[in-house]
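Throughout, read-outs are computed from the coordinates displayed, never taken from laboratory work. Predicted model, so just to flag it, every value in this text is computed and none were measured.
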Structure I
Amino acid sequence: MFHKAVKVKFLDGTAMEVLFQDGKVKHYDMALLFDKYPQLKALQDHQFFLSGKLIGAYGIMWNDDLDIETETIYEDGITVREEKLPASQAAASAIASARAMSGLSQKQLAAVTGIDQSDISKIERGMANPSVATLERIAGALGGQLSIRIVFSENG
């Protein structure tokens, strides 16, 4: 399963923090790869390092020759905290994970639910605001149930 990155924050040296769709924030230092991939030493130039961009949800790229898959950061990075995500992002992560575990493609899920594949893609990327009925159809098709909680803070 691929873990989708939402945001990257470049830190001192060659370290970064990456927020993933499941709310985990991972710390990763690119220096860990310098021995294996000497070309990455170019990232020691901090201005160049800061020029990196999150490309889609699956990679960070500095130029045509230097990049890293966010899955590497998710697997090998250190979880430094978890952030509470907006409901649409939490739903997106849950649906994408459940679909991946079920072995269904977006196209197959679309066929089972009657929801257009492009809409499933938008939902999984957190780019849509699906209705409760839509979420129930998806959950049911994946063998689950929709559960909604409202949590009130103690401060009012």
Structure II
Amino acid sequence: MPFTISSINQGNELGTANVEITVPETPIFAETDLIPGESVGPEDLEVSNNGTATARYYIFADWRPGTGTSPAGAQILADRLNIQIEDDDPDNPTVLYTGPISGLIEQPDTGRELAAQSSETLKITVSLPSEAGNLTQNLAIEVDLVFVGQLVEPQP
């Protein structure tokens, strides 16, 4: 009768990392009397990655008509209101996005990397260019800044 042997590799465990991008829920702007040629800000917004892995985040603007404004009026305003988002590096600030609120979709193009358990402050300015003129008079929009995080895959 032949001998047999068995060996057991026990107790293996695996887990997954998580990405948790958070920003404060408190609005950073509440301007109701912006006129062409004016701007508000910069206002600070802290972005945190409370997860366990490095993440890349993207910023979107989710906007809708404000009180007394039609969807078409909100589109006119979203196309003319400019938003600039930059980091707070005092020596060499990086602009993540500058352009109309309606164009703030998946910005910056390549995402912004943020290490696990870290945060950074963004400076956000909104302006209504002088050339907006009377077309934007008495229009209002509500804007949510949406931050979407994605796991940064390790390099082989």
Structure III
Amino acid sequence: MSEMEFGSCLYKLYHSAVKLESSAIEDNKNCTELTVNELNLIEAIRRLSKGSETPTISAIANEMNITRPSTTVAVNKLERKDIVTKNGCEKDGRSVRVKLTQKGEKAYSAHHSYQNTLAKDIKKSFSEEDYKAITTGLSKLAKFFEDSLAK
């Protein structure tokens, strides 16, 4: 596969995955009013939450590699949809902490379940050897993107 074909394959893979996920969330009653980007934001909030400690807007922005103002706009939209609540930080009055509501937790669970089902379905398409090779390759690809974003 040439570099051009590889690049095209990455592009198609990304857009097909987003389209498939968009279609799946339309069919899920816990996600109908949410976009794929909003579900990714919900996932980041959940991943960053540690017990009663909830993430700040800045932590979410860093995790998703987007600006704080963009994160604030996105969180405000989720708040209007009753997916998250915002609270001032006790230690630093300037910071805002974000917590998933019960509705947000249901959306997270539905999204997480979709991702697990998708992963299982994909795995069935490969032999054990091919699956091991593709997961190794995807891990390296993910690290490449992470490292490139960190520069």
Original post:
So helix-only ellipticity at 222 nm (-39500 (n - 2.57) for each DSSP H run of 4 or more, over all residues; to 500), computed for just one structure, reads -23000; which one of I, II, III is that?
Top reply: III
Original post:
If semi-axes √(5λ) of the Cα gyration tensor in Å is computed to be 31, 19, 14, which of I, II, III is the source?
Top reply: III
